[in-house]
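The structures considered in this document are given below.
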Structure P
Amino acid sequence: MRFDNKKVLVTGASRGIGRAVALQFASAGAQVAVHYRSDEVAAAETLAGLAGAGHIRCAGDVADAAAAQRIVAQAIDGLGGLDILVNNAGIFEAHPIDEVSLATWQAAWQRTLAVNLTGPANLCWCAVEHMRSHGGGRIVNVSSRGAFRGEPRCPAYGASKAGLNALTQSLAQQVAPLGIFVGAVAPGFVETDMASTVLQGPQGDTVRSQSPLGRVARPEEVAHAVLFLASAGAEFSTGAIIDVNGASYLRS
């Protein structure tokens, strides 16, 4: 897959899946806007590792509606356009209903939905506003296996990703006539900083054994699915949600 001269915004690209996505797009010829919230050092490391030239950094909290608008504007101004948006930024925090206070419960829901669902929705609006008058584009949302199987200790996370799936499919139907195609990837556990506490803890072996491969995904494997959905020739896959969980959870 080649993305020569395509302009790509990847949120949460300072590490993990986002960094792998940015690296693969750049290696395929794209110019990439590396988004980060606060870790400027990690974002600089991602930027330094990108093949080719013309890449930029842009900062902001996707949970803030005004910041989301600025992030897209920075990407468009810095890259000279926007062809592909990858909504990867997200948070994952435990708040089991029978173990936390009401205040903690409410705060977890507010934070998680703001970052994982409302933020991507705002970024999508801003991206579509540009893409509809510039020949179309692609949007790929990074969802989760938890949207389908549930997240008992992190219910807001599971709900936010289920909502992101619904957003993906709703937009796919609405904006296809505009030449904009929307899809999602739904990983299980991935070797990232966000999952390291679980994977390196007493439950790590149990998590790895959920897949017949005996391991969790590498960020590069999730990135490969993202690039497929963003590629020329994948238009008729609009609305698709691709599982990247090593057969650890199979849905009908």
Structure Q
Amino acid sequence: MKKLLLLVVLSFLLLGCSQNSYSQNSTTKTLHVYSGAGMRKPMDKIAKMFEDMYGVKVICDYAGSGYLLAKIEATKSGDIFVPGDYIFVKKLMEKGEIVKYKNLTKHIPVIVVQKGNPKHIESLKDLAKPGIRLAIGDRNIAIGIAVNKILDKADKYDPGIKEKILKNVVVKGATVKQVLLYVLEKQVDAAIVWKADAMENKDKLEIIPINESYNVIKTVPIAVLKFSKDRKLANEFYNFTLTKGKKVFEEYGFTVI
């Protein structure tokens, strides 16, 4: 029974981005997309649209961008990379493993708190108050990198604030979705996540902007990997995402470029 349950779970995980069923025969073309977890909803929809138009199977890997980068470098496989920060594409470019890339949309960090804001958090400075329980992304994902840079900038305006805020961090998430979930499940008082993820749950939490003086807005690129076995199909998906796909990102609260 346990073996049967495991097989069922694995079969769902292997479905990738789409809910469509495809015959796994040699004539079915497949496209492998690595995408940051923060883009899951728009990428799911874009993948479904592309599958319907081109009759192919789109398989997506969603995770923190650092983990995806490690997977790409370990397997030397895949077609498309959509990380939460340009820095991850840059690392592959330095190794000659990117064919081309273009900026797609922006990631804007915001603070999220429980509905009703019981701790009265109004700014980044309030995250340094004693007793605040804070969740952030770990150093291997885009939002974690962004938070570290934000705190570095804030520390120049208010020396010592970075250390005070980090003392209040009680948990770090492997993806931005996980970081957000800690607030939704009331395990923490606040978290720093991407605006688009916060907007998806705006009826369940409060969103607080971060001062422009030290906020760090990230650029989300889309890139074609050198390892693609079907460069033509990869280019089709690349162009499709940069055209029709941008409207989808806007639907989910992203600021497209």
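No value in this document is a laboratory result; all are computed from the given coordinates. Computed from a prediction, not measured in an experiment: that's the story for all the values here. Cβ atoms are built from the backbone, for glycine too; each structure is taken alone.
Taking Kirkwood radius over Cα pairs in Å as the criterion, the largest value within structures P, Q is that of Q.
Which structure, out of P, Q, was FRET efficiency 1/(1 + (r/R0)^6) of positions 141 and 229 (r between Cβ atoms, R0 = 25 Å, to 0.05) calculated from, if the result is 1.00? List each step's numbers first, then the result.
Details: P: 1.00; Q: 0.35.
Considering all the candidates, the number was obtained from P.
State the single structure among P, Q that was used to calculate distance in nm of label points 7 Å out along Cα→Cβ at positions 189 and 213, giving 2.3.
On the way: P: 1.4; Q: 2.3.
This figure was derived from Q.
The maximum of relative contact order in percent (Cα under 8 Å, 6 or more apart) over structures P, Q, that is, the highest value, falls on Q.
On distance in nm of label points 7 Å out along Cα→Cβ at positions 61 and 149, which of the structures labelled P, Q is highest? The maximum falls on structure P.
For Cα Rg over 2.2 N^0.38 Å, for residues 37-132 alone, which of P, Q scores largest?
Q
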